[in-house]
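Each structure below appears as structure tokens.
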Structure P
Amino acid sequence: MVVVGTSIKDLLILQPKVFGDARGFFMESFNANTFRECTGLDAHFVQDNHSRSRRGVLRGLHYQIQKPQGKLVRVTQGLVYDVVVDMRISSSTFGQWEGVELSGENNHQLWVPPGFAHGFVVLSESADFLYKTTDYYAPEHERCLAWNDPTVNVDWRLDGLEPSLSAKDLNGKPLAECEAFD
């Protein structure tokens with residue numbers, strides 16, 4: 001596995017080894033020992049989630065203010081633009097975002113540490129999005145940073161496409177009004 005750093009400390013792109021031939025491919029999508037050796041992190045995952053969305057669906061930017069979740073995310077089919085925003089007040093990159101293309105073709109994964117808001121938009125006809133979390137979903141602690149907050153200014157690569165949003169995501173708060181992590 002190759003680990004690539006990003007412009008935001010602690011946010012990592014993971015590139016697993018993929019073995020392919022005319023029959024298809026094989027890859028180890030997660031191995032706790034390899035993850036620990038390559039990242040230096042001893043993450044304990046407690047929940048796996050899987051969503052399927054169509055082109056233009058934008059989910060996010062979500063985080064849990066209590067019971068924060070670390071997430072290991074990947075796409076098994078399709079293409080998404082995955083975005084995270086640093087919500088750690090003490091971080092030098094507080095309020096900054098990073099975006100990464102994840103697809104069933106590149107097999108890249110993204111480690112999203114606790115303390116980040118997370119979301120994605122589907123750029124292909126549909127996409128299957130899988131993620132492991134280090135804590136359980138706790139709706140009472142979930143918060144939503146506005147996907148279109150002009151102070152964060154995420155380039156969602158929509159190219160004129162109107163995103164399809166849930167009611168929760170339509171009502172996300174601007175960064176200045178969001179609860180953040182110390």
Structure Q
Amino acid sequence: MREYATRRGWQIVLQVKEIASGSSQRERREKMLAAARRREIDVVLVWRLDRWGRSVTDLLATLQELEHLGVGFVSLTEALDLTTPAGRAMAGLLAVFAEFEREILRERVRAGLEHARRNGQRLGRPLTAALHADQVRKLHRAGISKAEIARQIQIGRTSVRRILRENLKSRQNPVA
């Protein structure tokens with residue numbers, strides 16, 4: 001990479017070697033992006049694309065930010081050089097494929113949810129406190145405080161208040 005930078009006449013001002021590369025917190029990459037935002041670097045040179053972005057979406061987001069900042073990007077292994085017109089065209093193709101990938105994923109999620117609904121599966125968070133609604137009302141009628149009800153049943157005080165509030169609403173607006 002140093003040889004390539006020298007051939008291109010670039011001066012190395014910041015070198016980042018990412019250790020623990022599977023990490024979602026990539027502090028050194030963020031340090032490099034911060035330097036790009038401060039206009040301290042003109043080009044980011046990486047060995048491979050997967051060293052820069054962990055997903056196509058992540059890769060494209062950071063490449064677009066670098067482009068917006070006027071910072072070039074070169075990946076040696078994939079021969080992707082966004083400082084050239086051909087490289088920028090390739091980045092455009094990557095963006096198209098990333099959008100395609102997002103759309104396919106969105107369609108699969110929607111189809112999965114629809115399939116679950118058709119098969120009678122309940123979607124959303126599991127019922128927890130609502131399963132104890134009768135017990136909450138019974139204890140409240142017995143004069144036990146909301147905090148004590150929550151402790152006894154081992155649910156949150158907010159859940160106790162919500163159950164009692166819903167109970168109050170249903171008595172005020174009876175269904176005919």
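What follows is calculated from the coordinates using simple rules that are stated; it is not laboratory data. Quick caveat, the model's predicted, so the values are computed rather than measured. Cβ atoms are built from the backbone, for glycine too; each structure is taken alone.
Supply the structure label, taken from P, Q, corresponding to helix-only ellipticity at 222 nm (-39500 (n - 2.57) for each DSSP H run of 4 or more, over all residues; to 500) with the calculated value -18000.
Q
Compare mean count of other Cβ atoms within 10 Å over residues 6-13 across structures P, Q and report the one with the greatest value.
Working: P: 16.6; Q: 10.4.
The maximum falls on structure P.
By the measure relative contact order in percent (Cα under 8 Å, 6 or more apart), tell me the structure among P, Q with the highest figure. Could the numbers behind the result be given before it?
Values: P: 28; Q: 12.
If we compare relative contact order in percent (Cα under 8 Å, 6 or more apart) over P, Q, the biggest value is for P.
P, Q: which one has mean count of other Cβ atoms within 10 Å over residues 118-125, as calculated, at 21.5? Derived from P, not from the others.
Out of P, Q, choose the structure whose coordinates give FRET efficiency 1/(1 + (r/R0)^6) of positions 14 and 126 (r between Cβ atoms, R0 = 35 Å, to 0.05) equal to 0.15 when calculated. Working shown, then result.
Values: P: 0.90; Q: 0.15.
The read-out comes from structure Q.
If distance in nm of label points 7 Å out along Cα→Cβ at positions 30 and 150 computes to 4.0, which of P, Q did it come from? Only one of P, Q returns 4.0 for distance in nm of label points 7 Å out along Cα→Cβ at positions 30 and 150, namely P.
Out of P, Q, which structure matches 10.6 when mean projected area of the Cα convex hull in nm² is calculated? Each step should come with its number before you reach the end.
Details: P: 10.6; Q: 18.2.
Derived from P, not from the others.
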